[in-house]
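Student: In structure tokens below, several structures.
Since every read-out is calculated from the coordinates, none of them should be taken as a lab result. Please read all numbers here as calculations on a predicted model, not as lab measurements. Cβ atoms are built from the backbone, for glycine too; each structure is taken alone.
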Structure I
């Protein structure tokens with residue numbers, strides 16, 4: 001099941017506005033298809049995705065711990 005969030009363009013501005021908190025994120029293509037799911041400190045993860053990722057859009061959900069972010073990402077990957 002995809003995250004219930006609106007897509008944002010993956011660019012420097014979006015990455016700069018991303019929180020420095022743990023969370024799970026999706027990278028999507030131009031057609032709105034999820035191409036990658038990840039977890040970690042969101043701003044750090046999105047910096048990497050901007051440089052090396054395969055998506056053009058992003059959406060995320062914050063969590064309180066890295067463990068929770070990893071759990072949600074694993075569950076999300078199984079559903080995709």
Structure II
């Protein structure tokens with residue numbers, strides 16, 4: 001739930017995150033960037049529709065959990 005809140009503000013790749021991405025494979029960087037953009041976009045959609053923050057946070061957290069699961073089950 002806490003991680004879901006981090007996707008609400010405008011998505012910006014900071015210095016620390018960029019350093020971590022520089023050390024990661026290109027495919028991982030691309031997938032991480034797409035995931036972060038998607039979750040922020042979902043927040044924007046929920047705000048536009050006037051959803052309660054608790055409902056939006058739960059929905060984003062659920063999507064984030066599914067995304068993490070997909071990473072864990074990827075074939076190496």
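Student: State the single structure among I, II that was used to calculate helix-only ellipticity at 222 nm (-39500 (n - 2.57) for each DSSP H run of 4 or more, over all residues; to 500), giving -11500. Numbers along the way, then the final one.
Tutor: Values: I: -11500; II: -23000.
Computing helix-only ellipticity at 222 nm (-39500 (n - 2.57) for each DSSP H run of 4 or more, over all residues; to 500) on every structure in I, II gives -11500 only for I.
Student: If semi-axes √(5λ) of the Cα gyration tensor in Å computes to 17, 15, 10, which of I, II did it come from?
Tutor: Values: I: 17, 15, 10; II: 24, 15, 9.
The value was obtained from structure I.
Student: Let me ask something else. Ranked by relative contact order in percent (Cα under 8 Å, 6 or more apart), which of I, II sits at the highest value?
Tutor: On the way: I: 39; II: 47.
Once relative contact order in percent (Cα under 8 Å, 6 or more apart) is worked out for each structure, II has the highest.
Student: Now for a separate question. Tell me which structure, out of I, II, gives 0.9 once distance in nm of label points 7 Å out along Cα→Cβ at positions 18 and 50 is calculated.
Tutor: Details: I: 0.9; II: 4.0.
Of the options listed, only I reproduces it.
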